[in-house]
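Enquirer: What follows is a set of structures for review.
Derivation of every value follows stated rules applied to the coordinates shown; laboratory data play no part. Bear in mind the structure is a predicted one, so any value in this text is a computation, not a measurement. Cβ atoms are built from the backbone, for glycine too; each structure is taken alone.
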Structure P
Amino acid sequence: MKNVDVKEFIKAMEELEKERGISKEYLIESLEAALVTAYKREFDTVDNVKITIDDKTGELHIYSVRDVVEVLEDPLLEIDLEAARKIDSNYNIGDVVNLEIPPKDFGRIAAQTAKQVVVQKIREVERNMVFTEFNDKKGEIVTGLIQKADGGVVVMDLGKLEGVMPLKEQISTEHYKVNDKVKAYVVDVERGAKGNPQVIVSRSHPDFVRKLFEFEIPEIYEGLIEIMSVSRDAGSRSKVAVYSKNQDIDPVGSCVGQKGIRIQNIINELHGEKIDVIEWNEDPAIYIAAALLPAQVMAVDVREEEKFAQVVVPDDQLSLAIGKAGQNARLAARLTNWKIDIKSETQMREILLKQAEGNEEEEGSESAEN
């Protein structure tokens, strides 16, 4: 059966292949499968139907697929050997015969089905292409315009897709407004309703700070300086540990930049969030002391097995070392992945004095018993 409408769709498929990279073969296979379903529904048949489309002429053929059997039991699905050999003498039991069926009035249905399939597959392929594109951006920074900001989930226009920023991924001190242009970190790409890709973005994620450093500091992007760890209270303070194998490179100075210009660009993007850049060291005592900056540390006693550090600071540095609501100590612990206990010089002296007195009492008790 030659159908003009189907032939036109073949041409349309060729254009789609050129313009959008959607395989014509894939579209034809999908269309053939959909036409089989449409045919069975229209003619209320349980026949094993096969439909093929000539990808050059658009010619459409409908076949009843029959298994060759010795004894015919189901005339809709089978053909006996004698009848099969009248068609072709080479047929044997177990072979499959395609009997062409007159198409009846199937042209209109074929055209409608073709249109539906092409539209559906275009959407499906485009969704997959966009999903792949944004999935490759997972862990990267994207820029978009805010479409919705009503105190709940923030929705961003990322061009081909919407970015969704849940409350937990927002910075509590920031106020988002429609049409604001903002940067965000791609946390994940998911399949949403009806297979539509959904991009989950964040401005509170610690890796958002990491990526901003990569963007602003060429030495990090080039691999000359490595970010070893990031800890963050989004909107308030971050600590970033950096390291360079090259002895001629000052990793902290390179990140801060001349007159603080590099770090200031990052702080501006984070709307004033404080950032402590510290040098990573393989010696945990040195690393932990640095992590507690801006506080000055007198001594660090580490217990490697427990990953526990006892830190002593001058009396006037205790509140600075602990930080408001324990923030500085908490961020230092997250940064180093060590448990940190901070004591002032006076507190530690009192602890040591009590321990000494306790030891003297125990010694005296032992002498009395003897």
Structure Q
Amino acid sequence: MKKLVTIVGARPQFIKAAALSREIRKNYSDTVKETLVHTGQHYDQVMSQVFFEEMEIPEPAYNLKIGSGNHGLQTGEMMKALEPVFIKEKPDAVIVYGDTNSTLAASVAASKLHIPVIHIEAGLRSFNKSMPEEINRIVTDHVSTLLFSPTVSGIKNLEREGLFPGNSTPYTVDQPGIFHCGDLMYDNSIYFRRKAEKKSTVLEKAGLQGKDFALATIHRPVNTDNRDRLREILEALLTVADKEQIHIVLPLHPRTSKMLEAHPDQELIGRLTADNGIHLVPPVAYLDMVHLEQHSRMILTDSGGVQKEAWFMKKPVVILRRETEWTEITDSGNGILTDADGEKIISAVKYFLSSPPKDFPDIYGNGQAASEIMDIVTQSEWK
């Protein structure tokens, strides 16, 4: 039996882990033992615990309760807490997801103990090393033994960096196994869509039932921690709600909420809370988020995960960043990069309202990524 330790710490990782854990319980319980470790990177009740409950994720065997902090401090505290867990559990491999500080900390701690790392969502690149996530991705990929990329472009990125598909088993950190496997988030999108339709009441609570609305999310520090950028985005949302006669629902990430409270332009904040077209709501759980995405006209976001969820729901997406790792979305014309430029944001919304995209090619797999990953994990050898 193979013993795997899975590391999660943030919303996108909970979602991906749900799909893989479900597959292990359903089809691999005789051959794989999974131990779940929650770093505590997201510690808000709705951002963390509710996801575990709604998404049927097993209770973590460990909750490190690291919490927030500067990147170096947070990553260092995670590494310090993870190392004794790895020594105690003696896993055959450590599974990490995506590009958070939890991902980086677990990858470095495991690799220094010579424990193979399995990186799910490998190969993604924004080509902007000022983003902490970009550093996390690159380092994790280069200390991993099994790399699973959800896209063809991810495979090509790994090849450009000297990591080549086609290595034969047994895989090592110097000769890793590299695989194109589809996207776990798509697995979950299919699995939870009907459940959200039946159970979520978020539209009624937000006063959005029967109304045209766009869903917006803002959480990246580059946007929330820069007052000018945050002001520009919020002013654009106010203009869109007023001029385009479309409601905007904005679930407030804890970081965004904190920055709004401390924002020096309280006149702007007053307009946000008073405007009938803007619906500020607390952080939403996964089923509510799925429901909002399903019923929106379009999505505006700086989240990588939400960009993909927009694609899964066949919604256009306005990307509030300079670049995206999910280049297929913009290359197909279903997403527009606007950064925090108010004029570009407004223009992109107008374009998608008048010309909504109709073609969403099946580029993220067939909803069977978890099965493909576990087949490879259980049938290959590594050391």
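Enquirer: Out of P, Q, choose the structure whose coordinates give Rg and Dmax of the Cα atoms in Å, for residues 162-209 alone equal to 20.5, 56 when calculated. Write out the running numbers ahead of the final one.
Expert: On the way: P: 11.5, 35; Q: 20.5, 56.
Computing Rg and Dmax of the Cα atoms in Å, for residues 162-209 alone on every structure in P, Q gives 20.5, 56 only for Q.
Enquirer: With distance in nm of label points 7 Å out along Cα→Cβ at positions 250 and 298 coming out at 1.7, pick the structure among P, Q it was computed from.
Expert: Going through each structure in turn, the value belongs to Q.
Enquirer: Tell me which of P, Q gives 20.4, 62 when you compute Rg and Dmax of the Cα atoms in Å.
Expert: Q
Enquirer: While we're here: From which structure (P, Q) was relative contact order in percent (Cα under 8 Å, 6 or more apart) calculated, if the value obtained is 8?
Expert: P
Enquirer: Here's another thing I want to ask about it. To test your reading of the models, identify which of P, Q gives 6.8 for distance in nm of label points 7 Å out along Cα→Cβ at positions 10 and 258 when calculated.
Expert: Derived from P, not from the others.
Enquirer: Given a value of 13.4 for mean count of other Cβ atoms within 10 Å over residues 242-249, calculated from one of P, Q, which structure does it belong to?
Expert: Derived from the structure labelled P.
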